[in-house]
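Below you'll find a set of structures to go through.
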Structure 1
Amino acid sequence: MTAFRPTRRWLTRAALGAAAAAPAGGWLQAALAQGSGAVAGLLRIGLAAPNTTLDPHFQSNAPNNAVNSHIFDALVTNDAKSGSRPGLATSWQALDDTHWEFRLRPDVLFTDGTAFTAEDAIASIRRANDLPSTSSFRTYTRSIKAMTAPDPLTLRIETSGPDPLLPNSLSRIRIISADHKDAPTTEFNNGNAAIGTGPLVLKEYVPGSHLRLSRNDSWWGGRLPWNEVVLRVVTDDGARLAALLSGDLELIEAVASQGVQRVRQNSRFHLIRGISSRFVYFAMDQKRDVTPFVTGHDGKPLDKNPLRDLRVRQALSMAVNRQALVERVMEGDAVIASQFLPKGGAGTSDKLEPVAFDAARAKALLAEAGYPDGFRMTIHGPNDRYVNDSKIVQAVAQMFTRIGVQTQAEVMPWSVYSGKNPQGEFSMSLSAWGVNTGETSNPLKALVATYDRAAGMGASNSGRYSNPALDKLVQQALLTMDEAARNALLAQASEIAFTDCALLPLHHEVSVWAARSGITYETRADQYTLATGISPA
């Protein structure tokens, strides 16, 4: 990808829709003053992971989706707790089980000065559905059968069957101008097609380095307090913190535990914490009769896979001291998990409690299952993806060893791990899932439903857990339009999943940001860092 720098024609087009009210001297003068600390009107944010594209329909992942939210709006937006709120659609209703109507916001302009209409929404949803990608948005659009626009501010969608979560799904689809529906991804990355209705306007994009954006004064959501926003990619934890402490950034995300004390000791900065929807867990191979990384103490393969025995899975879960993980490994920046979301979330069960640490009971269960002396096992995880991921794998390996399961920890870069784990190559593997829909049908469908690629079920079920009773409840819930009835079905499915030890739950991450004094941020369950949530105190 090449760096985007604005041409005369592009700047003219942007000015038609939303010229930034930059202070005298413009963004260049502000940039030159960065070393002296915060610049009036300029907000500089340090991001931990790089986005890979400005095409909002090409690759669905958290860094891309967060960055693109600054430029493009969706029909439905997610609030800080992942609840659905009006975006470019002011309201929506189900006309019947398979027909929805969305009323669109009037007088919205793209940053090239053209008006937003239902035709732009239709073109965007079709493009998100059809664009080939290694991480497609089609999972959010697959139920859509037809779309029509009775008038410029009305969108009607017909689904192939009941889809009660359609509005939630559409919060993932960002709206582009229909004029650019056939533009290749390169045209978004070079800025020519990066025309949205969002709070900010693209001015410069250097892949892997930074984005420079100006305020869209015509944004329907109101003017941001910042004239200019710079999203700077700083993947190294130490370098990101150093940039904040030196005054080169106003706010950073993903503060590493070792950097927390440095922020606390400096009165010019403060920490901002919030419980995320990221669920951290171990998956276990429950399909193969013989699993590759479990052996007897003599190193020879066992004649059967012990992870298929519920008593063994229960023993491993009881062997994990989750409180110690939270306090010592996560240094307090986590909350013990009993299910996919903290209790009280949509589709959670009041009956599920965290599994208590009980080494004696764990040893007894192993003996009942026919492993009084335990066995050997290697567990796997990444070393650069989740907060303290390598430390978590090593700590859990030690806990398993204490109950007689001699366990070795093996970690690797995410670039390697992410290609192996989805294929089920490991016996037991660390993973995490951001439940960014705010309800449990999403992880139930992806993580523990029986793997069925054609049906889009169990797509991230790396342990290939399968339970027909759970599948039946999930399928029923996905077709239930009544919210209370649907959540009751999802709670039942959650009870089955965690009582049967489909996964070994660990914790929900607590996200940590750091900012200079005078800057506040509304933390988000999806862990996104958005300029729209940052305010001067």
Structure 2
Amino acid sequence: MKASDLLVAALEEEGVEYIFGIPGEENLDLLESIATSPIELILTRHEQAAGFMAATYGRFTGKAGVCMSTLGPGATNLVTAAAYATLGGMPMLMLTGQKPIRSSKQGRFQILDVVDMMQPVTKYSRQLLSGAGIPSRLREAVRVAEEEKPGATHLELPEDVAREEVDGAPIAPSQARRPVPEEKAVRVAVEKLRAASAPILVIGAGANRKLTSKMLTELVETYAIPFVTTQLGKGVVDERSPHFMGCAALSSGDFVHRAIEAADLIVNIGHDVIEKPPFFMKPGGTEVVHINFRSAEVDPVYFPQLEVVGDIANAIWQIKAGLADCPTFDCLRMREIKRHHDAHIEEGAEDARFPVYPQRLVADVRRVLPSDGIVCLDNGIYKIWFARNYLAHGPNTVILDNALASMGAGLPSAMAATLVNPGRRVLAVVGDGGFMMNSQELETAVRLGLDLTVLILNDAAYGMIRWKQTEMGFRDYGLSYGNPDFVAYARSYGAEGHRIAAAEELASTLEHCLGAGGVHVIDCPVDYSENDRILHHEIEKRSAAV
């Protein structure tokens, strides 16, 4: 068989459903092999979007999402998505083309050392030097992408290797289990919890696994232990729980940080320092127990005193069993803080001012989306409002990036969410700046027949940076721009376009679009003028007074 046929057969053996990307002439043998495969090619309009889709597929499924590009500029367009996947812990495999390596008559045209370029942003990057080596290289690339901590891997397939005639067969995926935490470390963690009077759990991205979610929910409900989440830990445990103290959308100065300060033991589950810190450790401060698949990466603000390293779900299961007959924890102080936190969240939920204020926006989205609905956020100031004010009812119902924090991922990630979760309502919430970075993928969404709603928050500026500019006392300069008519823009791609003209229109428009089927784009003017006052001054002052 041809080497490209062997590569596709190996991908089929791995259970690959989709390949996202844009082929070039160096991929044509591979493209022909895909054409006869049950694997579906999702042709995108930009390689970056293909990478974001593949990474999000990996986040939902735990299996490596696959994307492809040609050499040179196609491969460089995947670099941001590779960093997005690796920092965010999402398994992804990139396949890039290359000129023939044995003989070429094109000099150095379009040739970059893509393998070397990908090394810093992937877990594994190799060139396929012969067709015979494809099965082992492919198996290793997928294995490394999916093992903890998940991330991006890369294989380069030269044109002449792709068309080689080879004998060979795919290597079947191995049966692998994560290492079990050391019994002694678990026992010490249990002892520390038993000795604590007011412990708190901090739940991060690494806990966002189905079994871990189940074990943590049982632990929280059995022993009434308060918990907070990082942005990437939202929804691991249902945030309607009376034990939920809030999300650390800000790094300090919020009600949630008062709850953490009230604890005499912090159990940090699945968090690493790639994500913005949910709290700052200080020498001589509250002890921290680190529970994760990997040992802690020590940082000036994170240096845990005890580490429980191994499968998180297993560790929580052992801890739950070890706490049998544990005395009741005294968390009255935390619950008083929660009362003030919840009251603050409710403020502004019915704000009738227009353009729409963030608190009303978040409240309306929560009211309209069902419990299993999925909201996919691009990066902007609204991400903080959603992380802080939006109650996630289940794992992976809030998709955001708090690691690389790249703009442009919101629409592609929502498209991948729709592919992976047919029948569930999916809403992309994007700023006008982030939307325009990959807005061309509206055509892809329409062509694929997706049921998807895109809510564009229109302030005609890079609002997050403008907020920081205000905070630092600088003049309002260099961050405003003009936008197209988003309604007409959506219709030009074959999508439906809608414009919000009053705050009370938002919920009904969202409800209509989410239920109507097809691709809908909503242009929603927003007012961020109170961001600095609320997020930097009011919250800090009010939480400090509790």
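Taking distance in nm of label points 7 Å out along Cα→Cβ at positions 62 and 118 as the criterion, which structure among 1, 2 has the greatest value? Show your work: numbers first, answer last.
Working: 1: 3.7; 2: 2.5.
The maximum falls on structure 1.
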Supply the structure label, taken from 1, 2, corresponding to relative contact order in percent (Cα under 8 Å, 6 or more apart) with the calculated value 19.
1
Per distance in nm of label points 7 Å out along Cα→Cβ at positions 230 and 358, the highest-valued of structures 1, 2
1
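Using volume of the Cα convex hull per residue in Å³ for the comparison, can you identify which of 1, 2 gives the largest number? Numbers along the way, then the final one.
Working: 1: 141; 2: 152.
Top value of volume of the Cα convex hull per residue in Å³ goes to structure 2.
Out of 1, 2, which one gives 17.0 for mean count of other Cβ atoms within 10 Å over residues 134-141 as computed from the coordinates?
On the way: 1: 17.0; 2: 20.9.
Matching structure: 1.
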With helix-only ellipticity at 222 nm (-39500 (n - 2.57) for each DSSP H run of 4 or more, over all residues; to 500) derived as -7000, matching label from 1, 2
1
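Rule-based calculations on the coordinates, nothing more; no lab input. As the structure is a computational prediction, the values presented were derived from the model and not from experiment. Cβ atoms are built from the backbone, for glycine too; each structure is taken alone.
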